[in-house]
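K.L.:
Following this line, the structures themselves.
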Structure 1
Amino acid sequence: MLTSLDNNQKILTSRLFCVLIFFEPNRMVGKEVGMLRLTIFTGALLFLLINSLSLAQGDYRWPRQLIFGSTEVGTAGYALLVAWTTEFTVATGVQARVLPGTTPTITSWLLEGRVDFVSAPLTVLVESLDGEPGYRPGPLRVAYPVFLAPWGLMVRGDSPYRRVQDVGPGTRLAWPPFSYFHRILDGLLACRGLTREQVRLVPVANYSANSRVIAEGGADIAFTSPISDVNVEVEGNPRGIRWLAVPTAQEDRTCLQRWQRAYPLLQLVRPAEIGVQSARGVRMFVIPSVYYTRADVSEELVYNLVKWLDENHSLYRDKHALARFQSMESLRFIVENMGVPLHPGTVRYLREKGLWTQEMARKQETAVKLVDQYATLYERASSLARSRRISTDPASESWQRFWRDFLAQNRVPRFSEAWRP
């Protein structure tokens, strides 16, 4: 009868059977003895149920707690992380904590070992290894996808801008305080043969303000993602919103090539399938959001987490609108189309599933080598800076100058210039 069960199920069933034999009703026992047996049975059953959680995935014993860093409250990444970790805790008994913060902050937490995983866009890999203000390079590894986020150019519904080719001198661009936004928008300007001096840069305080300024009429164009909650709000303004399609190579090859050269994560382009209704079917850049960890995090832990996320997708896929994209299909899309530094635990699971190829292995070796090269360069630069009593605070101007000069003196390009995913 037990032959169809796995070893852990057999163990649990046998233990429960023993408890049930002990609790077999006996009409001859007194009321007090019966109550005692009921108490013992209830306690034993609870113990076995709790104990079974540690046996939930083969013989792997999960850690007592896992801590996840996340983008701010109100972002899609945060909401999705809270949704699935709730189910994860119920299924495994692991206490999952979610700590929100800015991307430089949560990346620092990860590299300092204060969190185990971080949910953030793949742009964080570029920002970190480039040593942008607030970030420091480190041995980051990708564990699993969050979702494949579309990103594009948003305008107000009554805007005269219909195509990228309409961007010209005097266009007002929303300009948030994010370096990768600046570089992507610089690519747009290069596409149109323009410079920053020829357009109007409209400073905005944060990501949400970057979208709201469009509805308010303070800027003509904003680079943003249609999956963001703020854009649901902005789409509801009386004039609505529209999106400018990324041109195909047939429509404007020169523009597309110039734009994609400006930033390494603009190589994937396809019609938006998710997000606000106004964006559906519009050609946009695809920039994945992923779960990062460190290279030194246990291979067993990452392997078992990836395995759980894949095998238990049905438990959480309906808990958030984007949860269906946190899947093995999304992971395959990333590794088949990009060369990202995967964690060994993720590679192990892909091999086990028969999905790992020689081409993936080649791209993996190149990406890991490059990431670790910049992490090592950072350690060398930090040591040299400390010996000269120069601040190594990644947000300080003195460190930023020193880091740029260090790379130049060693004839090393920025990571974003060397990495071609």
Structure 2
Amino acid sequence: MKRFLSILLLFLLCTGIIFAAPGKEQAAKEITFWSMPNAPDDVQMPWVEKKAAEFEKATGIKVLFEVVGWGDAWPKISSAIATGEGVDVFQVGTTWNPQFAATGGLEELNIADFGGSNAYMKANLESCTYKGKVFGIPWFAETRVLYINKDMFAEAGVKAPKTHEELMMVGKKIIDVFGQGRAISIAGTNAWDLLHNFAIILWANGGDIVKGGKAVFNGPEGVRAMRWYVGLLKEGLASKANAEYNQPQADAAFINGNVAMCYMGPWNIANINHDNPELNYDVVEPPAGPAGFASFSGGSNLVVLKRSKNLEAAKAWIKHLVKTQNIVEYTKDLTNMLPAKIEAFDDPFYDKGVWKTFKKVLSYATAYPPLGVWGDIENSVVQDFKNVLADYVNGTYTDASAQQYLNAAASKVNAALAKEM
């Protein structure tokens, strides 16, 4: 019998028919990584290929890299989760992370293996969680600040506003010099990310979106925030056309030098450098409301497909990407984003110029709550915010109508939250 087993083992070895023990992951030879177009292809592709070569030299694991457009990303990721095929590591936006985690399609990660919870910006790490567990690692961050046109401010004889009230006063002096609608550009009904704009004003007014499992944005703080936002249009600081703008249109109005102010993110620096490099601008903290300073914290995280056959290799690739030097290179030299890793901010680059302001604002910026039903919540709030702006366009806006729309949105959000429990 022993001779038979020895011959059988020899046969299996010679023919290569040897199977891994149940529950053991076979050593990966290659993994697939998807990211969005965070930088131009001619910049991002060589950088990722260089990092992949370093990784392969150290581990023997080849990385297949594919850029996936934001418009294609959600269905493509959903398909990978459903089939368990196509990708091992992929990028998700901060609000997407908990939504995909809720499907059961993401691998739970031990944050201690990636430097620990204290290694990352608090808001960005929170976006990686779902029901107290970690399903992603922060990659890069973004936040919103107020961009100002220094030449227009100088000609109007005004300084950067520090509060909502000051912004209104400064804006009126600017339109006295340059005309109606030239003080600020804002996003309107065609902006898919309209909530990002409202949330900054809501938080600065002491409000919140969700608290204690219930919608609370329809309280007095929410009405006050809505009144201030619409007031930018009513007082002529922003042109009436802004009520129907998308975010790129609002950005372009500032970048082209047509208006003096705009709430924008770090990626807009690349737009300015490309479209209007002579623009004399600066960035300041978003003006404070009654409750103080506030801003939105976003960005992207790296996650692992739960049904990946290369889990350990996938985790090792993430560890490689979030090495401090790699994070600094990727944000500083490629994407014009901000590091989500705290240690990366030790680089002196982030202590000067506009980046010093972005760094400060990110330190107190707020992330949306990590909920599996966040998509339903955002859609509900945005739709009724659009209704408020449509009322302004139609000349029927009142605080009472704004309250009605906020209440309607809150009812839909509470219905969505009931599914989360």
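K.L.:
For distance in nm of label points 7 Å out along Cα→Cβ at positions 229 and 389, which of 1, 2 scores largest?
P.N.:
Greatest value across 1, 2: structure 1.
K.L.:
Figure out for me which of the structures 1, 2 the number 2.8 belongs to, where distance in nm of label points 7 Å out along Cα→Cβ at positions 197 and 381 was derived from the coordinates.
P.N.:
The read-out was computed on structure 1.
K.L.:
Give the label, chosen from 1, 2, of the structure having the highest value of distance in nm of label points 7 Å out along Cα→Cβ at positions 221 and 397.
P.N.:
Largest calculated value belongs to 1.
K.L.:
Right, another one. Tell me which structure, out of 1, 2, gives 19 once relative contact order in percent (Cα under 8 Å, 6 or more apart) is calculated.
P.N.:
Source structure: 1.
K.L.:
With semi-axes √(5λ) of the Cα gyration tensor in Å coming out at 46, 25, 17, pick the structure among 1, 2 it was computed from.
P.N.:
Computing semi-axes √(5λ) of the Cα gyration tensor in Å on every structure in 1, 2 gives 46, 25, 17 only for 2.
None of the figures in this text is laboratory data; all of them are computed from the coordinates on show. Just so it is clear, the model here is predicted, and its values are computed rather than measured. Cβ atoms are built from the backbone, for glycine too; each structure is taken alone.
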